[in-house]
Structure 1
Amino acid sequence: MFGLFKTKKNYENVNASTFKQLMTETPNAVILDVRTAAEARSGSIKGTVNIDLMSVDFQQKIAKLDKNKTYFVYCRSGNRSGQACKVMGDAGFTNVYNLSGGMMSWPY
């Protein structure tokens, strides 16, 4: 009965080592930083595309992305990136990974 209240999660939370391994093994993947531009300037993963989750046009920018690609999404702590992954999954993206713990858990 309580299963009725659960929403299906259409992305996968992964730890930093799995995130890094999957990024390395996935050609043409997109690494997406959903922090603010100021946060992204403080340091980011190499090759990252920055689309701020809190910007008014986040959903319009996401809608322009190729839904067939694989996306590795991160933020500072993993909360905003989890929200972004949900938005992307709801929009039809099928290969989306969230960095659990965000940049705070990224030792690389």
Structure 2
Amino acid sequence: MEDLVVDRLEAGGWQVLVVRGPLDVATAPAFRQTLQEAQYGGGHRVAVDLTTCEFLDSFGLGVLLGGSKRARTHDGGFAVIAPADGRIRHVLEVTGLDGLLTVLADRSGLVTAH
């Protein structure tokens, strides 16, 4: 089983969590904690970059939805970065979450995202 690695960086006024590895039943709880720390630790606008995410299951999707809800509740911003031609984007589209989440093709979209 592969580990999830999350790198943090700043881009266009956003705190970006870059996910490498699978975001699934085994790794979702730890990632939820990391996301909550980013959001409650002063990250008014947080983006989750799934460009290098290898796998995303329903537990990972639940963490993303929770992050989006926390952002709305606390008047913050939340975005997911997933390339338009990638597997992760396909999962978001098939589940209909691309209509509920702000989904960007790359980090350059953060400049205009809310």
Structure 3
Amino acid sequence: MPAYAVGHIRNVVMGPALVEYLERIDETLEPFGGHYVIHGGSPEVKEGDWRGDLIVIAFPDREHANAWYASSAYQAIKKLRSDNSQGEILLLDGVDAGHKATDVLIHAGE
């Protein structure tokens, strides 16, 4: 099942360090089958208040996502982002194409 690295990034200070991060991150994704699904952009906010950028990177599964995040290549550049922005980074499992909203009720009692 695919997994996703999701970043909600705010208060970005664009400068040399963040440019270096952007120039180097793609090479960290490649060995783990990671690719961008969403990378910033201007959302059309329908409900609520949204500030910041959303980044979604797809991986073949959670094992690959965790291996990417823990990799020495990513750890070497992580501070270039975290020192120049605020936000949250999440790793999440995806669902298959047949998933229904009520499927979450199966695990609700666990």
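One of 1, 2, 3 was used to compute mean count of other Cβ atoms within 10 Å over residues 14-21, and the result was 20.4. Which label is that? It was calculated from structure 2.
Quick one: relative contact order in percent (Cα under 8 Å, 6 or more apart) came out at 47 when computed from one of 1, 2, 3, so which one is it?
3
Read the figures in this text as sums done on the coordinates, not as results from a lab. None of the values given here were measured: they were computed from a predicted structure. Cβ atoms are built from the backbone, for glycine too; each structure is taken alone.
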